[in-house]
Structure 1
Amino acid sequence: MSNNGRDQRERNTPVKTVFILGAGASRAANAPLMFDFIDSAIKIHRRDEATWARQSFDQIVDARRKLQSAYVKSTIDLDNIENLFATCEMASLIGRLADLDAKTVGELPRHLRYLIMRTLEQSILFPINGRDRFISPPYPYGAFAELLFRMQAVRDVAPIAVINFNYDLCLDYAISSNARSLDYGLEFQEALPNSIPHYKVHGSLNWFRNSQGDAIAPQPLQALPMRTYWDRLGLDRAAERPIDTMELLHGPERWGDGLHPEPVIVPPTWNKGWYQEQLKSVWRRASAALATAENIFVIGYSMPPSDQFFRAFWSLSTISESVIERFWLFDPSTNNELVDRYSSLLGPAIIDRGKFKFECLKFSGAIKLLAKEFLNATVENLTDR
């Protein structure tokens, strides 16, 4: 059988377990959420930590300031990155935003992507202890990757796939630094044996268009040598520090190089049609995974009322003959509205038969519970943060 035939067969193997990750999953790694993303970006800008993306921060901060005048005639939540992303896209489409010139308005989506990249890479923290050979993933993604590896070997729950709504590289680094490959589901990506399906349906900081602009290619991540960063930062005790995206992609020897191509990330809004044409194969792989899944574990995804796209995606993807045995939602929120939103999404085959369960737990708590449930294992050194 040809390699392409084997890859297709492996990709078509029915998935039994799907993890869905939202912004809350990366909160423990210090990533901002939707509602405080802009606050984090502004703090980075004020501390003069935007560095290579300074122009993009300047442009977006200025555009946001001008948008605030819209409060006179309309209501726009400019503190929410989802709304700001959508507004910049609309401004680019219609070619106007207050008194900004057309060229500046047209470049706002690109500037916002750079702002998102820089904000994430300055917020997410990597543990640097000076002892290990390589830097570990951001907390608690190392433990989560280990959970995936071990569950992938358990017949009752494997194969496994991850659907990720985040742009960050936390899980990507956790998997690749363990010498495992990722299957992103991109159209022209080869699926290697034993790879972990990781469907990042909104794009990723390590996805870039080729020089012709007609294909998306993922850039593999490097395992970063601990001693290099320990010495560079002059540390004398363990600490958590941010690491630039381009170092994750090219290694520390490219530190300071101006390597910042525009990442492929799309707005998390209903108006996804044009963008999803580019990511169609990723969405289709994710849909196929949900269609066969028996276990679905949602971690840190609040399913905001505005995300009608996900509701349609879920409804269409689950029209299948598979029987869902578990739909578990993990979130530290004590707001009953969250459970109500999911209860309104899920059909009677899940709700009425007691297959939906809500656990008021953070990401680390979800990892510990799942390890106990499916591996009969206790996860050591995992604090609830």
Structure 2
Amino acid sequence: MLNHCRALDLTDASGFLGGQMLAGLGVDVIKIEKPGGDLARNMGPFWADTPHPEKSLYWWAYNSGKRGITLNIASDDGEEIFKKLVRTADFILESFPPGYLDSLELGYDGLCQVKPDIILTSITPFGESGPYRDFQTADIVTMGMSGILYLTGDIDRPPLHMSLPQAALHAGADAAVGTLLAYYHREVTGEGQHVGISLQQSTAWFLANAIPLWELSGMVPKRAGAFRESLHSTQRQVWRCQDGYVFFNIIGGHTGAKTLHELVNWMEGEGCADDFLKAMDWETLDMFTVNQETVDRICRPIEAFFATRPKLAISREAAARHISICPLSSMADLLGNDQLHYRDFWGKIALPELGAEITYPKRYVKSSEGDFEVGFRAPLVGEHNLEVYSEIGLSNQDLVNLKQADVI
């Protein structure tokens, strides 16, 4: 799809996913690390629980499909080598502090002197302008300042931080999308662009429902855990079942009446529907204004019904009856999911240096013009130095000299 394009990936952990998404579309992504390797190689967990820079599962997860080189772009020789690489590239992704590349004369204006139509995508904590421009961040800070942390957890407890960092994934995905939009613009006009991604903005975008929720119902979103908050009640959305959980949202009015009638019929056929459920007028039920007592009387028999049944059995019967109920999948569930296997989603990536292979998502796009998939594991430190640098005319002896000078 984009196998005629090349990207230089200068990001740290806040932007790895952007380059990986481009690689998944066929782009030749060259991950550039400082001599000795990226600090993210020391992030756990590790293969076989053995801390080692070449065994970081975090590094493997977000850098597979990329070629890897080492280069100190802050050195004089490194700067010149980087400029040679820029001439071969279409995109550059970076996540340095605002102004750092400009201080090396490698900011957008400087890069345009090297390649006028280059597309530079910069990922920063809060953007490259404004009062927070020079602030640093961590995932918990970004999640808090974007509003997401305020909504995570149960209503009667303090906010919770998700166990896996999220902000960098939102920003990385936005970086890939922004880069491709700039690429489309370049295909039309011939002009490159500087794309700016803010971790805070990328994460805050997931609160896009907050404004219409206020406009439509006068509600401010708040923590609700497995529930949702309405004007006068708290309504369950995640339900315990025999072997896990299912998601089911009770919706009143004309939209939800058909589903709820069918659910009651199913429960009644198995002797689990009480008189209150059977007599309920679902057409006139307004879940925005319903009181807590009515919600509790609706939920109690449904909760008991789900609790005695396996989640897949519930979801299959629900699908047959056109009821919107879905199982909450664990990673083990996803690895065994029939639909993902049918779509050839999972694949194996060889780890020859460890004599092993890992199961990995092969692709996120299927196209009539051909599929692209992650074909190889994340690079070792400087693994492709010889391969990539020979493409810009450097010899083996050049590489030896540059390594001794700590340039690569």
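Brief remarks on what is shown
- Read-out mean count of other Cβ atoms within 10 Å over residues 87-94, computed value 21.9, structure in 1, 2: 2
- Which of 1, 2 yields 0.25 [FRET efficiency 1/(1 + (r/R0)^6) of positions 279 and 359 (r between Cβ atoms, R0 = 25 Å, to 0.05), calculated]: 1
- For distance in nm of label points 7 Å out along Cα→Cβ at positions 23 and 63 computed as 1.7, the structure of 1, 2 it came from: 1
- Origin of the value 85, 51, 42, where Cα extents along the principal axes in Å was derived from one of 1, 2: 2
Read-outs throughout are calculated quantities, based only on the coordinates presented, and are distinct from any laboratory measurement. Note that the structure is predicted; figures quoted are calculated from it, not measured. Cβ atoms are built from the backbone, for glycine too; each structure is taken alone.
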